[in-house]
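What follows draws every value from the coordinates through simple rules; no lab data is involved. Fair warning: this is a prediction, and the values are worked out from it, not measured in the lab. Cβ atoms are built from the backbone, for glycine too; each structure is taken alone.
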Structure I
């Protein structure tokens with residue numbers, strides 16, 4: 001939980017000297033589960049990264065996983081951006097009554113993809129919508145890597161609501177791989193409800209659902225809450241906490257803190 005506390009403290013302190021913003025504020029896809037529809041813009045490069053820690057338990061078995069979720073976005077034109085996304089590197093700690101405590105670390109799978117913005121949202125209340133497609137080739141270390149190519153395709157939107165509220169719905173399909181290396185198809189749904197508490201501070205709550213979490217399994221649901229604080233038009237800090245509420249694969253709890261920078 002330390003990254004969460006540090007990020008909130010930094011945002012509060014730096015907010016005292018935050019400059020006035022221009023109209024061209026960045027619009028990161030982190031934090032939260034659902035992604036937005038807007039692209040970064042022609043010739044712009046954006047890095048969105050952080051640190052996430054997850055806790056799982058099954059009877060006497062315990063697992064702690066820490067990794068570095070990272071998204072690189074390169075603007076091609078007013079409608080297209082190229083994306084490289086993954087969890088970079090992971091550190092895992094496992095413990096049970098039989099084997100005791102074990103540690104492992106390694107590279108995690110990475111994807112290449114694109115986002116296409118059909119219509120950009122604006123201050124007039126016009127919604128934005130687009131699509132994101134990702135392909136995960138066989139990648140990652142022996143501990144965390146995949147054996148087959150997987151991928152997903154999602155329709156994404158930005159919907160302004162009354163007052164300072166907004167909604168980000170995502171819906172899509174994916175081909176995934178379970179812990180036994182078996183490939184399966186699944187449907188995806190994510191929704192983020194956001195509230196602009198000020199020009200700098202955004203609060204959100206969201207949920208992500210997957211119709212199947214393994215080849216012959218049921219669905220999964222996770223929820224989280226968090227905040228994003230815009231220090232400058234090109235720099236944002238964020239923090240969130242959440243948990244799995246249904247299914248066998250989601251974490252019992254997780255915490256994340258990150259930063260997004262636009263160049």
Structure II
């Protein structure tokens with residue numbers, strides 16, 4: 001599987017909205033916006049100092065507090081960059097301790113309270129096998145996907161083993177008889193494709209669609225939100241398909257503040 005062109009949007013709007021119910025915007029301690037590299041470090045220093053003060057209070061200048069502050073700086077640096085535009089700088093979301101505490105309390109309170117997660121949007125190009133997308137299609141609400149077309153484009157390029165998911169393929173457990181092999185199945189599909197192109201007889205195209213293995217890789221541009229991802233994390237993190245339990249979980253955990261928002265419950 002591949003996850004490309006990942007973009008995350010609207011952290012600022014989501015965190016402003018989570019304070020709407022109690023009109024507590026004045027308590028927000030996060031920082032959002034576009035910043036050049038020389039400004040980034042200053043903002044990170046300020047937010048890290050807030051985290052240290054909440055944890056250590058008047059002992060904020062102790063050695064332990066200084067070590068903690070450095071850890072927070074690293075954590076912020078690893079999570080705050082939503083996207084980068086070389087012309088204008090970095091799009092940042094630096095979450096302060098008070099805002100994070102409120103966000104996590106709302107997450108634990110349940111879906112009717114953590115509505116702000118639905119307002120943090122993710123766009124990504126996912127290349128995955130059809131058997132995975134068949135399960136991914138379970139998640140419809142709040143998710144839109146625009147796929148490459150099997151209907152229109154399947155016959156336009158050669159069909160080879162590279163078109164299929166082979167990430168954990170083990171040739172030692174293939175149990176095909178009469179000399180058949182995965183390579184033979186792919187060769188059969190390629191033969192049908194060539195026959196269709198030569199004759200324009202749609203019967204060959206229909207047979208190609210009928211027998212195309214579910215390991216066929218398809219690319220979809222997907223938009224979803226952190227609430228969708230929160231549900232997928234809880235429901236699929238221990239799935240027997242490694243495309244879920246390994247590949248998709250690794251994608252989730254690389255998103256900004258994934259451990260604190262998506263994987264938190």
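Which structure, out of I, II, was distance in nm of label points 7 Å out along Cα→Cβ at positions 48 and 80 calculated from, if the result is 0.9?
Value 0.9 for distance in nm of label points 7 Å out along Cα→Cβ at positions 48 and 80 corresponds to II out of I, II.
Suppose distance in nm of label points 7 Å out along Cα→Cβ at positions 144 and 232 works out to 3.0; of I, II, which structure was it derived from?
Answer for the origin of the read-out: I.
Starting from the value 10.7: which structure in I, II was mean projected area of the Cα convex hull in nm², for residues 24-167 alone calculated from?
I
Given a computed value of 37 for percent of Cα pairs over 27 Å apart, which structure among I, II does it belong to?
I
Determine which structure produced the value 20 for relative contact order in percent (Cα under 8 Å, 6 or more apart), calculated from the coordinates; the candidates are I, II.
I
As an exercise: helix-only ellipticity at 222 nm (-39500 (n - 2.57) for each DSSP H run of 4 or more, over all residues; to 500), calculated from one structure in I, II, equals -1500. Which structure is it?
I
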